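Down below are the structures I want you to see.
Computed from the coordinates by the stated procedures, all read-outs in this text should not be read as laboratory data. Just so it is clear, the structure is predicted and the values come from calculations on it, not from any experiment. Cβ atoms are built from the backbone, for glycine too; each structure is taken alone.
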Structure P
Amino acid sequence: MISSVAGRRGLPDASSEHRRGVALGATAYGLWGVFPLYWTLLGSAGALETLAHRMVWSLVVVFAVLWWLRRGTVFATVRAVLASRRRLGLLALAAVLIALNWGGYIWGVTNGRVVETALGYFTGPLVSVLIGVLLLGERLRAGQWVAVGLGTVAVAVLAVGYGQVPWVALLLAFSFSTYGLVKKLAGVPAVESVGIETAISLVPALAYICLLEASGSGTFFSLGVGHALLLAGGGLVSTLPLLAFGGAAVRIPLSVIGLLQYLAPVLQFAFGVLVFQEQMPPERWLGFAIVWLGLIVLTVDGMRASRTPRALEAPEPT
């Protein structure tokens, strides 16, 4: 009855909002999943130059979005952040962490390690659980301990398979998980937060671009209009999934987002193996299989915990 009344009044009902949220979430993670195809087109620029342009043009896109939305609270939010050393410091740290994440990802993709970047985003949820224990003092359930243990074993197996510690995967997993924690502690709305982070990164990114161009090492003006448009387009392809994710986060439960997040590394892994034809010896397959098993355990444990009525949960010891 309520949904039909809402429909007659032109208000979105819960089911339509849920479907819209799922579509936005799938769009966000789907775009993140096909990123390897885009960044490989910029291999001639190198990871650092591509990262610098990504930072600069992301800020342009964010400002354009804020202007289009005409959000009256934007300047109030920015002033509040600038007045708070804690929030500004947290967003500065977030800017460093996302730069490490973006830079590591671009380097991995442009250096033939797409499969390892997928591993980084597969292990991200396991690292988030570990961070909850080490930094927030959270107490893990048995299923979460099993998942973290499987993740640790998988890294050891993959280290043998790669002949070295898979540092690209670990960099991506730890930087993005820590980034999520810092963003949560900052408590700044999504679009404004991204805008402030990219504004913080603007000066070093722009300085690096100018240094490259002045020394003749830059590629923005030397490799044609198509290459320049690809570098500038990095801001758009970086910002669109963030906006889609923000729209999904307010419409669907975190449990659904938790399931959708695996779409990105699945696509990345498929591109690495099927499109870029990266080598997958048996020990790497074994390592990935252990990671996937850990994620299954973590997902099932999370779903069961979310369905447990609070009244039936055991009280914490005093």
Structure Q
Amino acid sequence: MNIRIATRKSPLALWQANFVKQQILTNHPNLTVELIPMVTKGDVLLDSPLSKIGGKGLFVKQLEQAILNNEADIAVHSIKDIPAEFPEGLTLATICKRDDVRDSFISNKYSNIDELPNGAIIGTSSLRRQCQLRAKYPHLQIKDLRGNVGTRLAKLDNKQYDAIILASAGLKRLALEDRIKQYIDTDLILPAVGQGAIGIETRSDDKQILEILSVLDDKHSRVCIEAERAMNKALQGGCQVPIASYSQLNNNILSLQGLVGRIDGSRIIKGTLEGSITEAKKLGQELAKRLLDQGAKAILKELNGG
């Protein structure tokens, strides 16, 4: 049997697809696996902020269509790029073991965020990061930064920015850990929903593929990420809204943090909830309700043009 993996063509996406390929072959040496590299709209439309052109879903739609058209069997994504809702007929079959959830500070001149002087230019396309940075460092200039990891680092090296923020997991996967000047504590910048984890999407009725992929699923990571994604789905924030979430598991107790804020950082609503490992989704929904009641509803309405 041959399994076809739909993947973006960026170096990080290809690394992640090859990682999944190796995991499948290690557990099922009798199979063959091939990559189907594709260029998505998110890879082509680089001149506009993601939030203005449809959000991170632009990176996954064409891959999903390839599965639905039976041109591929599975798609490999960074979970933080996967929208809250799946198209009919598709499911998140596997959540691989989560890597580092933190963001990283990269600069050729400064060793951490606190060293950045007044008016320093810091690059990130993420509204989540922009919101939290503006709240804590109002003296910095934040400019949009698009492109794959290599492109973003090149823009920094060409002195278009004094510093940039990228996800630590991606830098580690591409053997670029030496570029990291500071691992940003989650108390300073709360991560994106599902950050640091790789997800595998497939047809929900393909029992054979689901069975093959089941050994790659990390139960610990799944519980944490299901709580985060349930919170995000209940908020219905979309790509226009700074939303962050991070869940940790200790002795079967799940601790979930959530955040919704204005893009300018002028108002940030935060919350934390603890609950049983068996009620991950319920915990996410409950935290979303609390955030909405505390003022997130007004922020979401404002940002979604309501």
Structure R
Amino acid sequence: MTTDANDAAATREAPRKLSRGQSDAVTLAFSDAEADVCGVARIGRALDADGEVVTSGLAILFAGGTPVSVRAEGGVPEGEGVGWGEAEAAGVWTEVVDPLRAWRFHYDDEDGAHGFLLDVEAVSVPASLSPDTPAGKLGGMEGYDQLVKVTGTVTVGGVQRTFSGRGQRGHSWGAPDWDKLALARTVGVWLEGDAGITLTAIRGAKASSHADEAIHAVLLGRDGETDSPTSLVVADPRISTTYDSEGRQRHTGLELYETDEAPYARRAAGEVACGTTLDLGRLRLDCAFFTWRMEGRSGVGRYDILRRNEDG
């Protein structure tokens, strides 16, 4: 990168200046090829009632299809300085090694029996969600996601193992108004060959069904001639999902019409490999990892649904 490009990347990665009601977060989701070891690590920032910046953290680690460690913490005063390396909560800590190119994520549970230390390397350009898109406008959020290669170590039950897999690293900020929202879907498909899909779907509180959601999807891959990373915002993305009796996602299909004139859709199908549900007070998070098939390629990925918790 040129100096100007490096400066622009560093600015994009930096924590946002927050106003009341706004939040700012970075998230890593990762999985091995068989979806046997999967995890999520998130660090968020927000203003408390006194206008001070506080940090929240969330980590989930799955092994053998079972959640083996879940930890969440909020309201932690931000450390000195303004940078992701100064933010730590719920045993989660992250560092920007090279803006938009490389990061490091660390997690330890409270007794040290489970955790991970992972090096994360971008394999795609950023897939952006702009505030002027229907999904960005309705959801009150903006940001970007990148497909990544993930290597390092994962500790399960006190036993450390080497990890190598795929994932997605994202940075998002904004002020979602959950009085006006019913749910938000976040889907990541991580395929062989550094290709994949990022998808965000937002349903307003007054929407009657799946069909009324605002959806934003980006296809990520590589140019067949130059092997350089590419991205394409999908003109007409569609998602269908089947659920179990508790309303948790079990199977899903994507239909992606690349342009308004496209005669056919590119299709992907996924099924759940592991998942768990977290009660976050006003909100409920159904976090799941999927195995995927798309046009002869296999892959893994994450499918989260965050919705208003009517019991919260």
Identify the structure, out of P, Q, R, from whose coordinates FRET efficiency 1/(1 + (r/R0)^6) of positions 258 and 282 (r between Cβ atoms, R0 = 35 Å, to 0.05) was calculated to give 1.00. Q
For which of P, Q, R does helix-only ellipticity at 222 nm (-39500 (n - 2.57) for each DSSP H run of 4 or more, over all residues; to 500), calculated from the coordinates, equal -1500? R
Rank structures P, Q, R by FRET efficiency 1/(1 + (r/R0)^6) of positions 18 and 218 (r between Cβ atoms, R0 = 25 Å, to 0.05) and report only the one at the top, that is, the highest. Q
When relative contact order in percent (Cα under 8 Å, 6 or more apart) is computed for each of P, Q, R, the largest belongs to: P
